[in-house]
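Readers should treat all values here as calculations from the given coordinates under stated rules, not as data from a laboratory. In this text the structure is predicted, and so the values were computed from the model without any measurement. Cβ atoms are built from the backbone, for glycine too; each structure is taken alone.
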Structure I
């Protein structure tokens, strides 16, 4: 694969590898705005070495990590980019770092350099571009949104230098695909709260449809339900009531769901309207607890609290 071409006259693109650390470190130190905004501190010794030689997280598949420099006629760097090809999925190219010299800000150089980089990626098989931008770094957020990137998830509590940041993971389709196509390729980027919302919708639909095989898989063995009437049911009793017809839902209609997600536990709370064959309609608050077990989220507790009309 050839290197990208520079769209700016007077700049050549070079691959930065072993031996390039001094020139890249000098570029970072001469253009510290990125590090001050993202790390909350000046450029640290060894920053260039880490940029060139730093490894990706264990278990993340990729094809190649490229580090490019845009070199001027005097041999100095005017910009740099770090791009990882096929990160997490074939066709997903990740822009790890993109820094343009401060003296070139505001004149369109950054936009043109990025457009050249994106064209190179498209020509070599990229279907999606992906990156992370620090929430609150307004200049960077505006730049990437202006290039057509859209947020796909947020990562909280990311320590970078002296700062603990919220990272907006962003993606851009290169061939008109939808975000659903992206999430199918990179499911880890789907907002965990949306995963829980979708699970709760699927779980309740299985109960309405009496899909007991699916309901059995989605509920933990020790699952417990407290009904709007205050009755406690374990998993076996709940599924048997559905199987026998003692309990039948005509519809389960949720309002907007509030979700809290931790490393291995999630809570979802919402107002629901339950409809029964008799014509009875029950309005209730529904709170469900999920636990992550063996890579799957399972419902462990449900609490339904009836909402009575004002007296």
Structure II
């Protein structure tokens, strides 16, 4: 049996074993496997050796691919090696050795915007969806795909004890994240005001089809539309912005405020704390700069 003949079976295997994987992740595994199949000229699965993987890795690197792309491709092949072992009883690829071949990916500190930059963007917001787009991504850290799936029923209310016997009403946003994992994010005053103003606008122009139908998506346009809206606001405000930059800004702001890594991970829907740890880089640089000043003021690392 040749590699190409196992792709559908491999995808079914991943669907069964990785029930929390998103469709995009499974498609990426299959895409990487097809590339590998083409590289090894679709050899029989019994003939695959670790040397094939090594040469495939080098070919990807020489092709100008990013380190993260190469690492991702080898992760896909590690999953495929597991599939070959479980489904076909083949151990011709040592999975641990394959994992060790993956290049280390340097995690850079994400780009982020300050609250003052967000205020500048709000000043140039023109269309009704502009304000909730900026405020929700910045104040909740949700992904743009999650933003586009928000429905009226996802906004809920409840009482919360804030201490000293004081009870307050709190609004929440239910989000269906990667791998169909649900989470609930509290809405602060700015996020709630923005989405409520937008829902009021929808009710005004479209009756039940907008703000009152709880099962209707509030932001039904395609990704490219919202991406262009952010780029337009950023261009006018002279700010480099994207949906992901707003999400990163949320994580960075919480870290700067002293929120725990675990709480940030929960709010942002991170599967691994390693992802969340990127937000500590800015604070780490500030700490390094502080102690370096004591030794050599001219040599301190600028945060």
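Okay, here's what the table says:
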quantity	calculated
Distance in nm of label points 7 Å out along Cα→Cβ at positions 16 and 160 from the coordinates reads 1.6; which among I, II	I
For helix-only ellipticity at 222 nm (-39500 (n - 2.57) for each DSSP H run of 4 or more, over all residues; to 500) computed as -8500, the structure of I, II it came from	I
Structures I, II, by relative contact order in percent (Cα under 8 Å, 6 or more apart): label with the highest value	II
Of the structures I, II, the one that 1.8 was derived from, the read-out being distance in nm of label points 7 Å out along Cα→Cβ at positions 136 and 200	II
Structure with the greatest value (metric distance in nm of label points 7 Å out along Cα→Cβ at positions 192 and 216, set I, II)	I
Comparison of I, II by Cα Rg over 2.2 N^0.38 Å - largest value held by	I
